[in-house]
Structure P
Amino acid sequence: MNKLKETLSQYWLTIQGSLFPWLKEELGDLTEKQQRLITVLEIIRLEEYLPSYFCVPGRPISDRVAIARAFVAKAAYDMPTTIILLDRLECDPVLRRICGWERKSDIPSESTFSRAFSEFARTELASRVHETLIKNLYQEQVIGHISRDATEIEAREKPVKKEIEEEKPKRKRGRPKKGEEVVKELTRLQRQEKMSLEEMLDDLPKECDVGSKKNSKGYKETWIGYKLHIDTADGQVPISCVLTSASTHDSQAATPLAEITSQRVTNLYDLMDSAYDADEIKKKSIELGQVPIIDVNPRRDKALKEELQAEKERLEFIHFELPEQVRYRERSTSERVNGRLKDEFGGRHVRVRGHAKVFSHLMFGILVVTVDQLVRLVT
């Protein structure tokens, strides 16, 4: 962690000591939001991920780097629509120049922005930038805890109707006949044990549909859209993300998410709530070299439920906390990341349609959250 802070400190000293004073002379005093946007753009270096179209024959293509910066600004300023972004670029010369346009006439049209965003979604620009950022900063670092959680994402598109499953002929009750084999269908978690990462991700449902969950007060809530699964490191830094249909159970994305995270960072503990209480998930966590700390889900086991309650009362009586309970408290970092993404960086303003575009929109917000939290580690 010390090496991570040293690297981030070097970034921050360069930005604060050299870049901000130069920009202040060029653009005047910078607001806190403008400084945050400049910091994000300077650290993620979008220009390194986009092709150069200089001297290419044919009609010139609008500067994709400037448009990509503008979409980062849209997330950083929590702007609901691209039209609002364009209006802001026209009336805010400082923001316009930060993105890379000198004059109002240089700003592309809304349709050009739309085409560029489709390119970014198709090429997974924001996801690639985030992956490289995490790998570069966390190489040779050991993270204490990874908190795994999912959050609902509301979308403005029609949910896909579920296909009516054909009724299978009911088998006669009792023991099977001699020589008769009863083939039990494998669950997704069981199938994932023999799948590669690409196969697991392809197998997850990605269409827009209806999801439901119980809120903190025990009431059932429903929404139309998707579900974003996030692995968060200590310090509220998002490490990896997977977007699925809203109806997907949290546990279904745990194994591919754990695999992605293990390819980017090294961590010691995996923290998960009772929705992830499954033998397959625990086994995967141990295989990857982590210690799983998962809240127990008694399901319909009344005896286990009573035993858990009795154990809780015994620990409270002697004023003792288990080490696992102390570590599990770190899981609140995932809830804070979910809240920041939705309340500050565009998570509640999904206006695009389709899995790829929705994920791209959210990942621009995740980029801003990631850099902002990394900078907070050294400021």
Structure Q
Amino acid sequence: ANDLGPVPSRGDGDGDGLLLPTQSRSCRLKASYKVELAKMLLNEGQGHLFEHWPEPGVHDDKKKNFFDQVSRLNSSYPGGLAAYIQNAKKLLADSKAGQNPYDGFTPSVPSGEALTFGDENFVSLEAAGVKEARNAAFVLVAGGLGERLGYKGIKVALPRETTTGKCFLQHYIESILALQEASCKMEGECHTKIPFAIMTSDDTNALTIKLLESNSYFGMEPSQVKILKQEKVACLADNDARLALDPNDKYKIQTKPHGHGDVHSLLYSSGLLEQWKNTGRRWVLFFQDTNGLLFNAIPSALGVSATKGYNVNSLAVPRKAKEAIGGITKLTHADGRTMVINVEYNQLDPLLRATGHPDGDANCETADTRAWTIQ
């Protein structure tokens, strides 16, 4: 049974429920998972979520739905909803205090390879990449709709070009299959099937599956394709990281789509990474939903990773100074830590000026010494 009513700022558990005094009434939560979720929310300063709750017996179904939603939000974020709230509080506090995330770091140009299409080096690296393709898995981030392009459907269903009208998803699958065939031919007898994972969202999941099934997966074996749906995350109401209630439903937390970074936690939690590792996969290639020229460069980029022994590699194009796009940058901390990341354009200029580059974000004479941007 569920006996749900107002939840206060504190309470005591007794094994089969939680007595929660508030104002002039009290209530008892009977399900243990609700007890723990309520305690967690109260401990994280989210008591406002319960301030409007009436006495037991009123809106109990809605109260149950509330805890079901909290449970989903809690299970879909690494470390749970408490970690999400704590991370949000820290980030908001750092932002309010004007904390610079790059304090102590010195920027420099990361190592890499500037490729020129068609020359001997390009051809050699491309061949190395084709050979390695049979040891790779591909991951497409496809959580977006084409609304900004005046298109009501999913972006991967957009035509890549007008001569054939093939959509992006068909182009991607056919490109992976072509790489699969070419890589296996270099090996001789090879029956490897390159795995293809697609991260979808609530907006795109059903439509992506329908597009695949109605077109027989564009020639790919259905078992090669794995769909991973990212969940939404809770919205914040203020700088204290208080969770926002849906303006149309006071028993529902307002949510929004999360970022592309979800793909990494989804691959891990789904067990796909472990599965790929156990079957000899050495590389995971991530790409976006509407980058039609990408597969022209993927073999050579994979060849660079293989020949140089990179753990992580980003395919990028030259960036002009002051362009409103980020730059791939190596950051070295005073304590010896290093990382190669994309530094947003509005942070790149002050970072350079603060670390001995008086001209800030300025063009350089050679491609090897300028900032590059991910494509």
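Here are the numbers for this structure:
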{"quantity": "For FRET efficiency 1/(1 + (r/R0)^6) of positions 128 and 336 (r between Cβ atoms, R0 = 35 Å, to 0.05) computed as 0.90, the structure of P, Q it came from", "calculated": "P"}
{"quantity": "Computed -0.74, -1.28 for log10 I(q)/I(0) by the Debye sum over Cα atoms at q = 0.10, 0.14 Å⁻¹ - originating structure among P, Q", "calculated": "P"}
{"quantity": "Identity of the structure behind 17.4 (criterion: mean count of other Cβ atoms within 10 Å over residues 64-71, calculated), options P, Q", "calculated": "Q"}
{"quantity": "Comparison of P, Q by distance in nm of label points 7 Å out along Cα→Cβ at positions 136 and 216 - largest value held by", "calculated": "P"}
{"quantity": "Which of P, Q yields 5.3 [distance in nm of label points 7 Å out along Cα→Cβ at positions 320 and 352, calculated]", "calculated": "P"}
{"quantity": "Computed -11000 for helix-only ellipticity at 222 nm (-39500 (n - 2.57) for each DSSP H run of 4 or more, over all residues; to 500) - originating structure among P, Q", "calculated": "Q"}
{"quantity": "Which entry (P, Q) yields the derived value 23 for relative contact order in percent (Cα under 8 Å, 6 or more apart)", "calculated": "P"}
{"quantity": "FRET efficiency 1/(1 + (r/R0)^6) of positions 48 and 112 (r between Cβ atoms, R0 = 41 Å, to 0.05) - highest-scoring structure of P, Q", "calculated": "P"}
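None of the figures in this text is laboratory data; all of them are computed from the coordinates on show. This one's a predicted model, so the numbers in the text were calculated from it and none came from an experiment. Cβ atoms are built from the backbone, for glycine too; each structure is taken alone.
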